[in-house]
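Student: In the part that follows, the structures are each spelled out as structure tokens.
Any read-out appearing in this document is the output of simple, stated calculations on the displayed coordinates, not a laboratory observation. On a predicted model such as this, the values are computed, not experimentally measured, just so you know. Cβ atoms are built from the backbone, for glycine too; each structure is taken alone.
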Structure P
Amino acid sequence: MKLGCSTILFGGYSLDEALDGIVQAGYGAIELCTIPGMAPHLELGQPEAYYAEVRAKVADRGLVIESIGASGRLNHDDPSQFVLVLEAAAALGAPAVTSGPGGKADDWESLKRVAATLNDLAPQAAELGVKISLKPHVRNAMYDTPSALRLMEMVDTRWIGLNVDASHLWRTPSHEIPEASIPKLAPYIVTARIRDTLSRDLPIGPVETQIPGGGAMNLPAIAAALKAVPGLEYVTLEIVGTKDYPKDEVQKIVEVCRERLEPLFV
């Protein structure tokens with residue numbers, strides 16, 4: 001299994017700076033983010049020449065686009081913007097788009113609305129050959145293993161699946177054990193994220209506790225569970241809170257994370 005890094009870690013810097021930092025740290029893939037205000041590394045609705053240039057920037061550095069990160073782009077009132085994300089992903093050759101589901105936790109009507117939006121988007125995802133990978137996310141309509149399995153029963157799983165982040169499962173009200181939950185979710189996992197976390201509180205906590213080894217999760221067991229997921233080629237580092245950090249400090253973080261994670265996934 002190979003390690004990727006989300007460009008969200010370099011959210012305060014340009015795409016070129018993010019790619020240079022990620023390849024220097026030794027990662028083989030990226031989640032290329034189009035997240036307004038957090039990581040605006042990819043523009044939507046651009047001509048083919050723009051996406052060709054982005055493709056070249058990534059390929060010239062020997063990287064692969066594991067997914068397009070589009071947190072906050074799934075608007076259930078107007079999903080047209082998400083179609084632009086799917087089109088950008090197709091233009092870049094990215095196999096998946098990741099996002100949170102939105103909606104409200106423990107609200108059946110909210111979960112049904114999420115499912116309806118996804119099923120409306122599924123034909124376009126199929127036409128473009130891009131999967132939609134949703135993260136079970138604290139406070140959202142899909143936030144734990146039971147709600148993720150319920151949503152998967154309601155959608156077209158040929159084109160809609162899960163972006164599993166053990167740190168969100170860890171922070172569920174039921175205090176899930178992520179390494180026990182991942183095998184249950186495995187049939188639907190399209191992409192995966194990795195980081196650590198210390199507290200069981202809903203807020204993720206500071207950057208220091210997201211760095212592997214700074215939290216309390218059983219990362220070796222989580223890695224073993226992810227390595228057993230059929231067809232999962234990459235696990236991608238995602239840490240939030242580094243946008244305003246000096247670039248050299250971000251670089252140290254991505255390098256330390258790779259050094260600590262690589263032994264778990266080889």
Structure Q
Amino acid sequence: MKKNNIIFSFLLLVSFFYIYLFFKLASYLEFWIIDLQNCYKVMKLNWFLIEHINIFFYIFLFLVMGFYITKAVFTFIFSLKKLLEIKRNIFLLKIKQFKNIIVIDYPSIVAFNFLNKIVLSNKIFKKLNKKERKTIFLHEKGHLNSLDSFKLFFTDILLTLFPNFLKEKIFRIFVLASEENADKFATKIVGKKVLADTLLNVVSLNSSYPLMNNFTQERLKLLLEDKDVKVPKYIWFIYIFFISILLLLVYYKTCLCGAM
């Protein structure tokens with residue numbers, strides 16, 4: 001199974017538990033507030049805090065998750081708006097279209113997937129030789145076959161549910177894994193040397209395409225040293241964390257003193 005598919009499936013699964021846990025916490029929120037009000041009146045402060053520590057944790061978790069879910073909703077809206085803007089710009093810059101390939105008029109080398117299309121700038125045909133053009137097309141076809149454009153869109157939104165430091169790490173691994181898969185697809189036909197030469201030439205020509213320059217050094221290292229992107233083990237601890245919280249919520253959904 002491809003590594004970017006593993007990460008994407010992991011994010012879908014964790015996000016499902018994330019949303020489920022949030023609404024589970026929301027369903028108990030009213031009862032917890034009533035319990036806190038009643039117990040505070042009859043218990044000493046130190047015992048009140050100790051016996052309700054799990055409730056305080058649940059409420060804190062609910063507020064934090066609520067913040068990130070709201071952030072994810074706004075990210076989805078802005079991402080959708082950005083997607084429509086890109087579509088409009090592609091339409092304005094379009095010169096030719098051949099089935100699933102769109103050629104645009106752009107001042108530098110640009111190649112990327114947009115939904116179910118491959119977008120190439122006319123500079124690719126002017127500045128690169130036949131082998132290099134074929135290599136870029138195969139790389140983008142590798143992305144297209146794996147539906148990386150769709151996965152990238154939803155991965156960016158799903159990762160909004162997590163803190164930025166974690167989002168950046170996982171997103172970086174996902175993008176690099178996607179690039180590795182697309183590179184492997186291309187090298188099956190053109191070979192590693194041609195791909196490496198094409199990458200270096202594109203960089204030297206100052207391509208403005210983000211994903212073409214993104215992780216160039218890492219991609220070359222993976223390519224030439226015959227290494228693979230490693231999926232870090234810590235991402236599975238995130239899954240275990242949410243499962244643990246759900247189990248904890250099932251067994252200790254009331255305060256520890258059992259007064260509710």
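Student: One of P, Q was used to compute relative contact order in percent (Cα under 8 Å, 6 or more apart), and the result was 21. Which label is that?
Tutor: Of the options listed, only P reproduces it.
Student: -0.55, -1.06, -1.27 is what came out when log10 I(q)/I(0) by the Debye sum over Cα atoms at q = 0.09, 0.15, 0.17 Å⁻¹ was calculated for one structure; which of P, Q is it?
Tutor: Q
Student: Related question: -13000 is what came out when helix-only ellipticity at 222 nm (-39500 (n - 2.57) for each DSSP H run of 4 or more, over all residues; to 500) was calculated for one structure; which of P, Q is it?
Tutor: Label of the source structure: P.
Student: Assign the value 0.95, calculated as FRET efficiency 1/(1 + (r/R0)^6) of positions 98 and 170 (r between Cβ atoms, R0 = 30 Å, to 0.05), to the correct structure from P, Q.
Tutor: Considering all the candidates, the number was obtained from P.
Student: Taking distance in nm of label points 7 Å out along Cα→Cβ at positions 154 and 226 from the coordinates of each of P, Q, which one would give 3.6? Each step should come with its number before you reach the end.
Tutor: Values: P: 2.8; Q: 3.6.
Clearly, the read-out refers to Q.
Student: If distance in nm of label points 7 Å out along Cα→Cβ at positions 34 and 74 comes out at 1.6 when worked out from the coordinates, which of P, Q was used?
Tutor: Clearly, the read-out refers to P.
Student: Turning to a different aspect of this structure: Distance in nm of label points 7 Å out along Cα→Cβ at positions 90 and 202 was computed and gave 1.6; which structure, P, Q, did it come from? The partial results should precede the final answer.
Tutor: Numbers: P: 3.7; Q: 1.6.
Structure Q accounts for this read-out.
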